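The next part holds the structures, each set out as structure tokens.
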Structure I
């Protein structure tokens, strides 16, 4: 694994040094690894007509055990520190124990194998070592990605069918629209899961479709067109869907209108079509 940041501009190197120190001051990290576009050197700050995408720092924090990983997850101080600095590049952090990471590397989960191959070690306590991956041929990779895609894509479609059922029920009783919003959120989350598992064999254990969506865009820029954020109305409508996971079920003040659901459903249909096409294209590439 690389240790140098010389492929990055000096301002990015300085930011990463500052970020590393912030993490070490807040959480019990054994390793801090930069991965993704800034590690590879293909980061972008790309402004398109229908969406804006700017690469963020992708960071893996490795801890000594599961309890320490949970401590990182619950570290509000770290989140607050990172959010307080508006000038720092946006940062996405995942955190796992050394046992978890090495198990995934040894079993050739290509998300973690790619981190091993392409990542940059920002900090290493020296107490632990990363494992070596076992060989995985193209046929095995195709089989694994196909199984993941078929399971999650089918699950997403089931939730979309449930959305359509409750949406139709809303014609007679408007409270069914909340149920429809929740099912639409779940369909979105599962389409995202299918994409991430096909491309990386890894999905964070979260339900935040904004974070998942940002991870998906890193795999294929075309997904950035699904939920455009070019004006306040588009942002408001997406937020309605994002909040539906909790608020549509438990917040009595949550309310969504028929026209809002129609707009969001159209966007999820676009996501469905893109998921099917792009995931199948990716699986075909594994055969080459």
Structure II
């Protein structure tokens, strides 16, 4: 006996079919596909020529802290802060703090910004590093903090990446920020009172991604501490840390990950750790998600 579908059932079936069709069309025409890139081609994409004079300007804001700005490889103005420990030294070790997505460099010096708490607790890392005699330096990534562009908000860059399959602005944002740090590192190495033999990169989330990429490009970095880096595959191959991990041979590396991170599975984190070439490396895993429990700070600081 033939059964007739009710009108609601037919409507549901048609809606489901339409949704499946739209999903298929999105996948075929918009979704990013994996596109592996030879490592040398990735390295070539990060080549840059720093200006002879980056026009570094520093403003004393008190308590051993200076705000600064400089011109990067492409003329873009980069803003940041540098702080010195209370005890003067002939030469200071340097910790370069690299912020997560959507976060300003100011997070490294404050427990809240515009009423929102610094949930990554990177200000505690900076404070502990200062107490240990480190100079702490941080800058804003492209389209972040003082470098926001009302014509190209971060939300639109991520929307284009995830929904429209356009990775152009996202990859440029990461790549150019890495190069901003490389220009900054060149300046640090030229300062007599900063120890270029004790240069440490510490990054959280997107900051960890940038720290690993920078360490894969600059063999003279001394230590990389990468905290919950997101997993990126070859859909965005040029900014995926896994593709430069084999070049991280000289720095010591501390990789800190979470057991239930929504941006990187335990298996992906382990593959990244295995791909890092350094013989002096350590992997710490904390229970929880992308925002780590407070005690991760002690484990990190004890290794500085």
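Tabulated data
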{"quantity": "Entry that produces 64, 46, 29 once Cα extents along the principal axes in Å, for residues 61-220 alone is calculated, selected from I, II", "calculated": "I"}
{"quantity": "With semi-axes √(5λ) of the Cα gyration tensor in Å derived as 39, 21, 20, matching label from I, II", "calculated": "II"}
{"quantity": "With helix-only ellipticity at 222 nm (-39500 (n - 2.57) for each DSSP H run of 4 or more, over all residues; to 500) derived as -10500, matching label from I, II", "calculated": "II"}
{"quantity": "Answer label among I, II for the case where mean count of other Cβ atoms within 10 Å over residues 189-196, calculated from the coordinates, equals 24.2", "calculated": "I"}
{"quantity": "Among I, II, structure where distance in nm of label points 7 Å out along Cα→Cβ at positions 157 and 213 as derived comes to 2.4", "calculated": "I"}
{"quantity": "Highest-scoring label, criterion being distance in nm of label points 7 Å out along Cα→Cβ at positions 93 and 165, among I, II", "calculated": "II"}
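Since every read-out is calculated from the coordinates, none of them should be taken as a lab result. The shown structure was predicted, so the numbers you read here are calculated from the model rather than taken from an experiment. Cβ atoms are built from the backbone, for glycine too; each structure is taken alone.
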